[in-house]
1. Assign the value 3.8, calculated as distance in nm of label points 7 Å out along Cα→Cβ at positions 22 and 326, to the correct structure from P, Q.
2. Out of P, Q, choose the structure whose coordinates give FRET efficiency 1/(1 + (r/R0)^6) of positions 214 and 366 (r between Cβ atoms, R0 = 25 Å, to 0.05) equal to 0.85 when calculated.
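Values quoted throughout were computed directly from the atomic coordinates according to the rules given, and no laboratory measurement underlies them. Since we're looking at a predicted model, the values are computed, not measured. Cβ atoms are built from the backbone, for glycine too; each structure is taken alone.
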Structure P
């Protein structure tokens, strides 16, 4: 690798992971399902009568068991998922911000990504307003539905008193949050940042909106086969919910407490397409800018990338554009996957979930297969893992996230 630009800044490492996804509650369940290549899309009873009546929901998640009945009632599901993932990530890291012997809580930040906020709460309260009038609207409407509240609730949960914010860059939100967290650590503002993304917006109104846009797969007869990134027969994404949380630390802080380092977060790049509200730049110029910036900040040459967890939404335009950019920048040696074939597309959480899966790929030297990839689009010229996991040494891996509005975020992880 070439020397990292700005090498006077501290290295940033990953010491904890937490996942709540349609592939399972917890890192172990999610990783196992990702390796199996078994899709999670299924008919969704809440979408009965819709043009698109299937989605990817988190299975067997019980918020009452997690938080107790009263507290669960006061938290929108997007916050519940984030809190559960945070608990796992902190336990994995061995950190406890409420214990001064563990870390200085005033130097523990929280940066989480989210696209749409508490849409379930908002839709419920709109119904209450229309059916019973203003006095029926809950006083908890705003704190339950506002986008910023998830980072505030995580800080309350764990006692983190450092910088606290939410990033909202649509489908890139989780990756943007991780990149911002890296910047905080490198600037010296924090020793630790709890970061990632969360989303739970599988509500009738939101799903109807995506369907009207033509963004969703309409494979109603076989939902499990609907999310098929890079496949010649892809016709849209499958909406999902979930949360992914990473604990990031400066390498010096992790060493000082003898923490296990799972991977190094070497690079982050961000850009804008400045092109269209929902369609990617057909030349992929914005995505390319973000990829090259991430590689540059990591001190990594393009040919050194072993693996890419692609944005890979299963939409005709995104997959083709992204593949062309990867071919142009990296060549054809990196092994590409899209774990959205298994998990679906969890919007603001997707970049964080995929970042965690990229860390696991680096750790285990294993690339999960792209589910439902039966016939690679003939116009795609990159190596895409399909059918079975691909075992290979992974020293450098990249995770791509591209959002509506043309907002792009790319992360580069390297072996610890």
Structure Q
């Protein structure tokens, strides 16, 4: 084991999102700037009947029969993403020391689909007919639990639950474990799959969802003057993190470095961010200080950018205040939709890819930029540019904020 502290290397990525299954498919779709939003048969008759689901995800094919019926979908997504990330990092779980491997994944809503289904069973058929798998399929911690089982990771494992900041919180937690010496390898990320009628009804009643149902593929418009909410999504993203010296000593490919992490709480409101963006500003400034990066050194921001009227203005003004207008900003939610707890994880992975490839994806559906948001928001076509420092910002209900600083290797 090498000296502790310092930057942490990202050596593996696994992505299962509406943009596709696998890193290459995700990156190609992001660069195309084409949304994945479409009508959702599970939401027929609902006020908002469209979403962003993972296309072509067949659990039996990807994981086998056991997982296809005994595991909830958010766990299935996490397992596929986790296996991809481990392979990408060049590790073999059969040969690593599992005692030195940790797992930290974010999740918010657990197995909402199973809970809804089994509640109906209870009401209609009685308690004797409720599935014995209800509790284990519903519990959010099972994303980390089953991934640890799958890869033989017997170090620490946990689920972070900071709402839509959960994935970023997980990556920051993993970085801390590595710096402290608690682990030598950590699988970090998040998973969410809760596109159920009840959850969607709740989000709709909050006013968070876009109502642009005539053309779902154009509904999510981050930073656009005509934005009216997000499109809900499911996804999983897993990053393999190691101390940089350890990764290089084994000849691993280092995609990027996790140079800094900052977190804060608004202590303001259950669902609305602080009107001045004070919380996310503290998180961003903390992450930059942790990384030893000056604000004018940031080349790219993968913004939280939910396409809700309030979030985009508050976040946009905060980014301008802290970073100026030099950084090339994007919101990838225009393509993927908002994957709730998984958003911060997949967006951290996208920021890693931007650093690695020197390309900033466009913000899908941005046609009429909001003039009150004075940022260099990339739209239309991907932008090829040197990205030595990228930032990924995440905000969650409850006032949770997290910012990751990713730097070139």
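1. Going label by label, the one that fits is Q.
2. Working: P: 0.10; Q: 0.85.
The correct label is Q.
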